[in-house]
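Each value in this text was obtained by applying a stated rule to the coordinates, not by laboratory testing. Keep in mind that this is a model prediction, so the values were computed, not measured. Cβ atoms are built from the backbone, for glycine too; each structure is taken alone.
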Structure P
Amino acid sequence: MTAVTSEAGPWGPQTLPYGVAELGGVPRVVVRVGDLALDAAPVAGRRDPELTSLLSGPSLDPLLAAGPRQWRAVRAAVTRWVTDAAARPDVEPHLHPLAGLPMRLPFTVADYVDFYSSRHHAENLGALFRPGQPPLTPNWLHLPIGYHGRSGTVVVSGTDVVRPSGQTRAPDASAPAFGPSRRLDIEAEVGFVVGVPSPPGRPVPATAFADHVFGVVLVNDWSARDLQAWEYVPLGPFLGKSFATSVSAWVTPLEALRDARVRVPERQVPVLPYLAAGDDEGLDLALSVELNGEVVSRPPFAPMYWSPAQQLAHLTVNGAHLRTGDLFASGTVSGPGPDERGSLIELTWNGAEPLKLPDGSTRTFLADGDEVVIRGEARRADGVRVGLGEVRGRILPSPRLSP
């Protein structure tokens with residue numbers, strides 16, 4: 001290994017994301033360096049022993065809980081390890097090829113909240129389901145709408161997703177039926193991983209976002225649209241969402257995205273002060289969605305109407321407290337163009353305009369055997385790319401179930 005530079009593409013020293021890999025059958029905290037995974041704890045033991053305890057566990061939990069000062073110290077140390085040629089003797093024996101390396105869920109997911117923060121996505125769904133009416137509900141421009149998901153079904157990238165079953169009702173039916181979802185969809189999202197908890201009853205201001213949030217993952221919030229349509233009134237998503245949510249294996253530190261910050265789009269209506277403070281905390285990220293190896297969409301994150309700092313402020317404004325490992329996601333990322341939509345329900349306009357794939361097949365929603373890969377990166381003003389990894393999942397058939 002030679003000293004690593006930003007010429008290593010999106011996985012050079014400008015990124016250095018953290019994950020957990022199985023090395024010799026044991027989960028270890030690793031850092032991605034190009035196409036290699038660095039086993040962090042033994043290198044820390046040789047070069048920065050005071051940091052070893054943060055990198056020695058089977059998950060990122062101790063590092064997440066340590067707080068911003070320690071996050072910066074660990075990142076600075078890892079940067080020295082991989083850029084200083086003098087560190088080679090200590091670093092090189094602990095580098096492992098990523099190809100074929102089993103990756104684990106990198107942190108213990110405490111709570112999971114999913115927002116609905118893309119105006120383009122919300123307006124598209126409003127046009128589909130409420131034709132002739134205003135596309136946005138009256139509250140949408142005033143607060144980040146979200147739902148509380150199921151943390152126990154958050155899975156790491158590469159985990160197969162079994163087609164869910166449940167109740168659905170056809171438009172011309174008088175009663176529901178039970179069976180596998182026929183309208184299985186994706187939602188390309190960006191997730192934010194909380195490190196530092198907060199005390200109950202004390203809201204976290206938008207200005208304290210970086211004091212609590214450790215880093216970023218990519219998210220696929222798989223959605224059974226037919227189950228969701230029958231169940232969501234009056235309390236919102238339940239079984240149509242809770243069967244699986246996939247996240248990337250790598251957590252990109254928030255510090256790596258410092259130069260990707262942008263202001264959210266101009267607002268039509270003023271928002272309350274606790275939200276207005278987060279207007280400068282948007283992120284300029286580029287996503288891509290692949291279906292069976294074909295790129296079908298390139299959603300941009302910069303046009304998101306609500307920033308992650310505003311999502312966090314709203315999540316806690318009622319006094320709900322944060323826990324280490326909390327995950328909150330942006331909601332579907334969609335841009336203004338038809339090729340920038342982050343879900344199949346938008347890309348196919350609720351099935352009316354099927355996607356044509358290179359093999360001649362078409363899709364309205366996902367078929368068994370389909371594989372979806374969502375990738376992402378940020379680009380700094382100097383052109384250097386910061387990687388966000390990928391989140392991958394393949395659809396398996398529903399088992400035979402009885403209601």
Structure Q
Amino acid sequence: MIATVTPSFLTGSIQAPTSKSSMQRACAAALLVNGTSIIKNPGHSNDDRAAIEVITALGAKVYWVGGNLEIVSSGVKPVSNTIDCGESGLGIRMFTPIAALSEQAITITGSGSLTTRPMNFFDEIFPLLGITIQSNSGKLPLQINGPLKPANIEVDGSLSSQFLTGLLMAFAAAGASDVAIKVNNLTSKPYIDLTLAVMKHFGVQVENRNYESFYFPPKKETAGYQPHSYTVEGDWSGAAFLLVAGAIAGNITVKGLDVHSTQADKAVLHALSAAGAVMSIETGQINIATTSLKAFQFNAMECPDLFPPLVALAACCEGKSVIEGVNRLAHKESDRGLTLQEEFGKMGIKIVLQDNLMIIEGSTGLKGATVHSRHDHRIAMACAVAALKADKPVIIEVADAINKSYPDFYDNIRLLGANVEYK
């Protein structure tokens with residue numbers, strides 16, 4: 001799909017998209033219970049749909065009832081010897097340990113950029129847990145054979161916290177007792193907070209020892225996953241693009257966001273504040289309007305998904321903005337550091353990558369251009385937001401990459417007054 005975004009001014013209010021991070025974790029927890037759980041406000045992005053397909057393949061029965069998801073499960077009992085995680089990085093890293101709870105041999109597959117992402121973590125850790133594994137030189141497909149047996153292990157958390165999420169959820173389901181997962185150099189700690197919050201909601205408690213280890217108390221003190229009703233949160237990752245759009249080219253209200261959320265990307269508020277954005281935060285909504293913006297500094301080590309919207313913000317700020325955490329960007333849907341540099345370069349924005357820093361020269365004038373999403377949902381949205389302040393229309397190739405996380409994005413900014421055409 002090709003989308004053309006013409007410079008526009010946004011007004012009005014919009015509901016934030018649902019969080020795929022919250023949705024996918026809830027699907028996993030609902031699979032691990034023995035009973036019926038209800039997921040309210042479910043998402044419908046490609047990653048959300050992939051999670052539903054995975055839990056179905058692993059034995060859950062899923063029904064749509066009045067706009068909610070009803071998930072009936074008796075634990076991991078695969079009905080297929082293959083599970084396909086689509087293009088979801090969280091999906092592959094979270095559901096692989098969960099699938100390994102079964103004694104059945106299972107092949108784990110994915111598509112798109114997921115086939116090139118490193119999965120050496122499983123090659124190193126699974127044999128310590130009684131799981132046999134065969135990978136494609138550390139990449140997909142993975143062939144695993146459990147069952148997973150919880151044990152005291154030490155893992156590297158520097159690449160992603162998503163591997164730890166899968167282990168935490170699977171250990172609890174396997175009845176881990178008086179064991180701990182020690183973690184070195186854990187990144188994206190807020191996402192682990194979200195994992196633990198979802199587990200707690202479904203009846204499982206894990207002791208977080210300063211993010212250095214996670215302890216499962218003796219079995220007599222723990223309860224397994226219990227069926228519950230769970231409401232999926234509004235998504236700070238997707239809403240970050242709406243908030244930046246309001247800060248550079250609008251006067252809008254974004255509804256459905258919880259400022260007390262454990263989601264890492266609510267940190268976008270700190271970046272917007274540092275840039276001098278005009279904001280007011282009320283219960284359940286954030287009002288934001290354009291003004292003269294200044295260069296800012298921001299550490300995105302714990303929230304690397306904020307790089308794309310913050311580059312669009314920095315492009316409209318006076319001076320050089322600096323974002324730290326570039327080394328977290330290599331293994332995304334694209335190599336986002338280089339992709340942002342190249343695609344925003346087409347729009348006249350100079351970006352310098354210096355060690356772990358990204359330096360963006362703002363207020364040099366965004367120019368109309370033809371850009372490419374690189375099949376990366378967040379690059380497509382960042383270019384569309386920046387286009388609102390360009391001197392001429394911006395054409396985005398492979399614009400439907402947004403379907404991975406926020407399929408309603410173009411329609412939503414059109415509702416706010418953006419001139420967007422796509423075919």
Quiz prompt | FRET efficiency 1/(1 + (r/R0)^6) of positions 83 and 155 (r between Cβ atoms, R0 = 30 Å, to 0.05) - highest-scoring structure of P, Q | solution = Q
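Comparing P, Q, where is distance in nm of label points 7 Å out along Cα→Cβ at positions 379 and 395 highest?
Working: P: 3.2; Q: 1.8.
Comparing P, Q by distance in nm of label points 7 Å out along Cα→Cβ at positions 379 and 395, the maximum is at P.
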Quiz item: For structures P, Q, which has the highest computed value of FRET efficiency 1/(1 + (r/R0)^6) of positions 67 and 323 (r between Cβ atoms, R0 = 25 Å, to 0.05)?
Solution: P
Exercise. Using distance in nm of label points 7 Å out along Cα→Cβ at positions 227 and 243, single out the structure from P, Q with the greatest value.
Key: Q
Quiz prompt | Value 1.2, calculated as distance in nm of label points 7 Å out along Cα→Cβ at positions 147 and 179, assigned to which of P, Q | solution = Q
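Out of P, Q, which has the highest value for FRET efficiency 1/(1 + (r/R0)^6) of positions 75 and 139 (r between Cβ atoms, R0 = 41 Å, to 0.05)? Provide the component values of the computation, followed by the final result.
Working: P: 0.60; Q: 0.90.
For this comparison of FRET efficiency 1/(1 + (r/R0)^6) of positions 75 and 139 (r between Cβ atoms, R0 = 41 Å, to 0.05), the top structure is Q.
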Quiz item: Can you tell which of P, Q yields -9000 when helix-only ellipticity at 222 nm (-39500 (n - 2.57) for each DSSP H run of 4 or more, over all residues; to 500) is derived from it?
Solution: Q
